1. On distance in nm of label points 7 Å out along Cα→Cβ at positions 4 and 28, which of the structures labelled 1, 2 is highest?
2. With FRET efficiency 1/(1 + (r/R0)^6) of positions 44 and 68 (r between Cβ atoms, R0 = 25 Å, to 0.05) coming out at 0.40, pick the structure among 1, 2 it was computed from.
Structure 1
Amino acid sequence: MKKEIITKNAPEAIGCYSQAVEVGHTVYLSGQIPLNPVTMTIVDGGIKAQITQVFENLKAVVVAAGADLNAVVKLTVYLTDIAHLQYVNEIMVNYFNKPYPARTSFVVVALPKAAMIEIDAVATLV
């Protein structure tokens with residue numbers, strides 16, 4: 001049985017997908033780009049501001065599912081510039097405790113709304 005996770009504290013879906021779906025004790029979070037959930041526009045301030053907003057958006061969805069970011073077991077990071085991965089590492093430690101989630105990172109040609117980063121996640125509810 002699938003349960004849709006929805007929160008106004010993260011950007012609304014801009015297509016035919018859910019912010020997250022819970023199945024059993026697992027929550028699958030859709031990719032988050034650095035949209036301000038109120039204005040639905042990309043945040044100003046460069047890559048560090050974008051990374052921070054993405055983690056804030058992920059956090060809002062996980063909280064709506066009844067957990068926190070430490071429930072995340074897997075992240076997939078999509079970047080338009082691999083040099084920005086160092087900033088992901090720098091900012092990520094402010095959001096997660098050890099053991100950190102498993103992670104895969106990709107460089108992509110483009111992301112929705114000209115974002116520089118997108119991250120999706122898998123979390124477990126215990």
Structure 2
Amino acid sequence: MSKTIIITEHAPAAIGTYSQAVKVGNTVYLSGQIGLDPATMQMVEGIEAQIHRVFQNLQAVAEAAGGSLADVVKLNVFLTDLGHFARVNEIMAQYFAEPYPARAAVGVKELPRGALVEADAVMVL
């Protein structure tokens with residue numbers, strides 16, 4: 001099995017022992033993204049800004065891998081407050097078009113760096 005590691009400066013650098021994405025064959029596994037601004041590595045403020053930044057970060061990694069969010073087949077969203085689920089749906093519709101990818105939304109106690117939302121994805125090119 002041959003793996004290609006995907007790295008882009010247009011998304012936050014990895015803050016742990018992981019790669020931004022790994023491509024195996026025509027499948028790309030995108031690591032979880034939180035609302036970090038890639039230029040400053042600081043968390044953007046507020047749930048709406050974090051949701052947008054998460055999708056922008058995923059988009060940057062998808063593009064670095066040669067794809068786009070339209071190629072995402074599975075999306076996992078993690079929220080520290082499931083009360084923000086409707087807002088995730090509204091903002092997600094600005095980044096994804098029908099047919100939407102399969103998705104899970106999970107409530108979690110906390111996320112790295114105090115993030116309110118995180119998402120990871122699987123993309124097929």
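1. Details: 1: 1.6; 2: 0.9.
With respect to distance in nm of label points 7 Å out along Cα→Cβ at positions 4 and 28, the highest-scoring structure among 1, 2 is 1.
2. Details: 1: 0.40; 2: 0.65.
Label of the source structure: 1.
Where a number appears in this text, it was derived from the coordinates with a stated rule and is not lab data. Worth saying up front: this structure is predicted, and the values here are computed from it rather than measured. Cβ atoms are built from the backbone, for glycine too; each structure is taken alone.
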